[in-house]
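Below: a set of structures, written as structure tokens.
Only the coordinates and a few stated rules stand behind these numbers; no lab work does. Note that the structure is predicted; figures quoted are calculated from it, not measured. Cβ atoms are built from the backbone, for glycine too; each structure is taken alone.
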Structure P
Amino acid sequence: MSALLNELYSIENLSETDTMLKARVRINADHPIFSGHFPGNPITPGVIQMEMVKAVMQEKLGRRLTMKSMKTCKFLQIINPEATPLIDLEIVYNDVELLEVAATGVFGETVYFKMQSAYC
């Protein structure tokens with residue numbers, strides 16, 4: 001569903017508990033995007049981090065999503081794909097009129113980003 005899925009990143013694991021959807025995403029440090037963002041110091045762009053959340057939700061729901069609004073989005077730590085190729089997404093969602101999502105990107109004890117958004 002996402003043009004970047006399986007090229008820039010891949011979803012390795014998707015599981016659900018009573019309150020949360022969890023996914024492990026692997027970032028491809030060899031993808032050409034990192035040669036320009038930034039040479040010698042690759043950084044995963046924030047828009048890609050948001051795209052990963054959307055891709056996980058599309059995989060879970062089996063339908064294409066379009067972001068309708070962004071309530072909050074905070075990038076707390078840089079994701080260098082060479083040092084941190086794996087990100088665990090923790091997503092709480094409510095799929096009523098709009099799909100409302102609260103997501104956190106973590107690995108180990110480090111929180112990399114948090115976002116709240118709505119999709120249709």
Structure Q
Amino acid sequence: MVQKNEFMFLFRFEPNMDYQPTAEEINEMHQQWGAFIGNIAIQEKLVSTHQLGFEGIQIFADQTSKDGIYVSEMQTIAGNMIVRANTIQEAAEMAKDCPILSMGGRVEVRSIQSM
């Protein structure tokens with residue numbers, strides 16, 4: 001039996017605070033995400049998944065803090081998912097079906113190491 005490794009998908013996108021999707025668009029996004037996550041879960045490869053909100057506080061090395069989320073290159077992390085796969089290439093193939101890609105976002109697939 002091959003030992004499956006765990007990989008994290010980081011979902012990145014460019015937030016647009018001026019755009020509010022319609023109820024129909026939100027429903028469609030929920031269906032797409034449900035199908036994406038459900039497909040991975042059915043294969044027994046889903047470990048966990050989390051959607052991140054827009055409220056946050058950043059803590060710096062000098063112990064100061066700043067309200068708000070970190071945005072770099074006009075993108076932020078929208079959430080994450082941990083999956084099981086034999087290789088990072090297999091995990092990357094799973095990520096290619098992610099709905100965030102159709103929204104202009106991207107998925108970063110990372111190996112996970114125990115601490």
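With respect to mean count of other Cβ atoms within 10 Å over residues 45-52, the largest value across structures P, Q is given by P. Among the shown structures P, Q, from which was the value 45, 32, 14 of Cα extents along the principal axes in Å, for residues 13-68 alone calculated? This figure was derived from Q.
Using Cα extents along the principal axes in Å as the calculated read-out, with 48, 43, 20 as its value, let me know the right label among P, Q.
Numbers: P: 44, 30, 26; Q: 48, 43, 20.
Computed on structure Q.
Can you spot which of P, Q the value 9.4 was calculated from, given it is mean count of other Cβ atoms within 10 Å over residues 53-60?
Values: P: 20.8; Q: 9.4.
It was calculated from structure Q.
Could you figure out which one of P, Q the value 0.85 for FRET efficiency 1/(1 + (r/R0)^6) of positions 21 and 37 (r between Cβ atoms, R0 = 25 Å, to 0.05) was computed from?
The value was obtained from structure Q.
Structures P, Q were compared on relative contact order in percent (Cα under 8 Å, 6 or more apart), and the highest value belongs to Q. Quick one: helix-only ellipticity at 222 nm (-39500 (n - 2.57) for each DSSP H run of 4 or more, over all residues; to 500) came out at -8000 when computed from one of P, Q, so which one is it? For helix-only ellipticity at 222 nm (-39500 (n - 2.57) for each DSSP H run of 4 or more, over all residues; to 500), the value -8000 is produced by structure Q.
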